[in-house]
Structure P
Amino acid sequence: MIEAITRMIEELKQFEDELETDIDDQRKRFSYTLQQKKVVFERAALEQHRKLKSSLLAYIKASRISSILSAPFVYAMILPIALLDLSVSIFQAVCFRLWEIPRLPRSEYIILDRHKLAYLNGLEKLNCIYCGYANGVIAFTRDIAGRTEEYWCPIKHASHANSTHSGYHNFLNYGDADAWRNLSESWDEETGRD
């Protein structure tokens, strides 16, 4: 079972490499490069983007009424998301240091770059900032929770989980009491953990 999982992980890494090659091809196709993590478009592409930008009024007129009515609910979520961001950042700063777990770089999760696209109007740019931030915070939170789970309770679930964090495949099998006891005893000996 472990060999099969390891093989699948290696295949996933190969797919990630292929995806990165595709992304490089896409950069060429859409006429931009990355220079010190900053996107730089060729002048002709940038001019074309500016021509395609719609006005704010045209954008709102073309919007569905359901999108307009739901906007206050969507934007109201920024407060709990920001509170989650703050809480998880403090949690990681304190607990991961105490547990001697390497901290996750928040900047690799919260990526705000789409608002710099010249073909987006002001509201579209705001939406891109919101989504980049909200989804980045959720991904950051998930990985911190995953590392916490890996520290305290690295046991797989009995039922199939639709989605798991990146460390889950290393967890102990559900019902493997001997493996759990051995792991617990090794923690006690190596780290002095209770």
Structure Q
Amino acid sequence: MFTGIIKGTGTIKSITGSKRTSSSDRRIRLELGSVGKGLKIGDSVSVNGTCLTVIILKKTAAEFEIVKETMDRTTLGSLKDGDSVNIERSLKLSDRLEGHIVLGHVDGIGEISDVIKYPAEIKMWIRVKGKELMKYLVPKGSVTVDGISLTVVDVGKYKFSVALVPHTVSKTTIGTKVSGDTVNLEFDILSKYLANLIPKN
């Protein structure tokens, strides 16, 4: 479990395999730097919002296996050597919940449709691939974008917007995104449970 408060960024050292290979052949190796301090084999790490399990550790580098479902549902398969990714370690019971409850289970991929820069913030519009997912979004609600806990500003028919403050832009990879880029989306678990409990007519 995570909170969507990014602790730092990591660098892709290598990705092996593809969507067409068996899961045992798909691995991602990351350089974590100081974010990986104290990490152990078997620990969970959020990589661009995707919960992965450490299988190999070599100093400040960690290796993870990626199953087919993860490759199909997230943007991890499109990453390249040298790319930066958002990193969050799993939550401790003593930690503050500064963002919102995040599971690291990506619901789908969004495409950035517009980036509007203002003096004190950036407004980003994200188009959701799958209209059925829009029901989980409400203005002032929470959404996770590439692992970052953000507040929803506007909700349209097929897209939504978030406001990015300078700190978020400088400390995560979101500031490098442009129109056409894709991002991992995880919707608020409370919204998903509520939608599942409401009788469908």
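Brief remarks on what is shown
- Label whose coordinates, when volume of the Cα convex hull per residue in Å³ is calculated, return 178 (choices P, Q): P
- Entry that produces 13.4 once mean count of other Cβ atoms within 10 Å over residues 90-97 is calculated, selected from P, Q: P
- Distance in nm of label points 7 Å out along Cα→Cβ at positions 50 and 186 derived as 6.1 - corresponding label from P, Q: P
- Which entry (P, Q) yields the derived value 11.8 for mean count of other Cβ atoms within 10 Å over residues 26-33: P
- Answer label among P, Q for the case where relative contact order in percent (Cα under 8 Å, 6 or more apart), calculated from the coordinates, equals 16: P
- For helix-only ellipticity at 222 nm (-39500 (n - 2.57) for each DSSP H run of 4 or more, over all residues; to 500) computed as -2500, the structure of P, Q it came from: Q
Values quoted throughout were computed directly from the atomic coordinates according to the rules given, and no laboratory measurement underlies them. Only a predicted model underlies this, so the values are computations on that prediction, with no experimental measurement involved. Cβ atoms are built from the backbone, for glycine too; each structure is taken alone.
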